[in-house]
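Listed next: structures, encoded as structure tokens.
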Structure P
């Protein structure tokens, strides 16, 4: 982990529940990062989601799965509770044109509640190498 204020690197003891590469991570709040999908050499393309609490240095596997396994795709936070998942590669190296909306709402007891909605398709399926940007229109 890199601490910008101290200009210092330190080892993070928290480990992902499932080792993965080619995943997409999205800063959700100042202290929460979600890690979506990716690839595991033992499992293949993943549909799992992990939640990293920076303050507690704790990673938890979210019970909710993505609608389909994805790697090399893009995630972008679009509201205080929603993250879009765009494109990528699904199982058997098939280009994905899918768009999913991940929603994380906190209950009155502080426990998160998760859901995923399947949205329209994107025009150009496949790997997304660059970050997605949202303009003033949305």
Structure Q
């Protein structure tokens, strides 16, 4: 019998400096450092950070050419946390760049967004209710 339980997913995100992004996620956003590998040059080749069971891996480019940081990357990351209001307060105290304030969304999640040092928008959410779509929007 097939299981409908979700499997884990961990995006691997290539960044110019794994050291810098690791510090941001651990020191500013309060993620836990799960593991990392330091290269011969003393810099991280990759690292895995975790928040409330959600894992992200950051890696240096395999070809040695680091991607340039952009004002806004084309992938947003949506991470569920246990207490979005409390976590928002913690992140705000740590001076993260909050790009969208705490908002209760029509789809039933309470969210806020942070921009990481590489331009990625990180949504943090907690489900707080049932969807209440605006007029003209249909959930299928």
Structure R
């Protein structure tokens, strides 16, 4: 895979994750797409404010920053992309433990975003390795 292809693919995935996480975070904060609060019983959360802010700021903001850094070929871009990939993976794991993973659209989205996080981590590693190889050559 060429570095150019990796960079473009990674930027698209980072920005996609950023935009959708921002939308999801806003939706949780405004109660537009939030599951019933009763689903949080037994979790460390009493409402969706903390998860909404985490999705909006941490995942969404980091996804946008990683995408921009990747497009600008910043030396820290692979690290930023790898970090945002790990963030959505952790977010999805916490989500499953907090509200569960009932069959249907919610589970499908959990699997999709977990897989997206894994893909971003792998592509970030490949980009980092490719840039490192070019720097040595």
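Just so you know, all these numbers are worked out from the coordinates, no wet-lab data involved. Because the structure is predicted, anything quoted here is derived from the model rather than measured. Cβ atoms are built from the backbone, for glycine too; each structure is taken alone.
Quick check for you: by relative contact order in percent (Cα under 8 Å, 6 or more apart), which of P, Q, R is greatest?
Max of relative contact order in percent (Cα under 8 Å, 6 or more apart): R.
If we compute FRET efficiency 1/(1 + (r/R0)^6) of positions 53 and 125 (r between Cβ atoms, R0 = 30 Å, to 0.05) for structures P, Q, R, which one ends up with the highest value?
Largest calculated value belongs to Q.
Can I ask one more? Thinking of P, Q, R, which structure, once mean count of other Cβ atoms within 10 Å over residues 45-52 is computed, gives back 21.0?
P
Further question: Upon calculation of distance in nm of label points 7 Å out along Cα→Cβ at positions 101 and 117 from the atomic coordinates, which of the structures P, Q, R produces 2.9?
Going label by label, the one that fits is Q.
Upon calculation of helix-only ellipticity at 222 nm (-39500 (n - 2.57) for each DSSP H run of 4 or more, over all residues; to 500) from the atomic coordinates, which of the structures P, Q, R produces 0?
P
A value of -0.23, -0.84 was derived for log10 I(q)/I(0) by the Debye sum over Cα atoms at q = 0.08, 0.17 Å⁻¹; which structure in P, Q, R was it taken from?
On the way: P: -0.22, -0.97; Q: -0.26, -0.99; R: -0.23, -0.84.
Of the structures listed, the value fits R.
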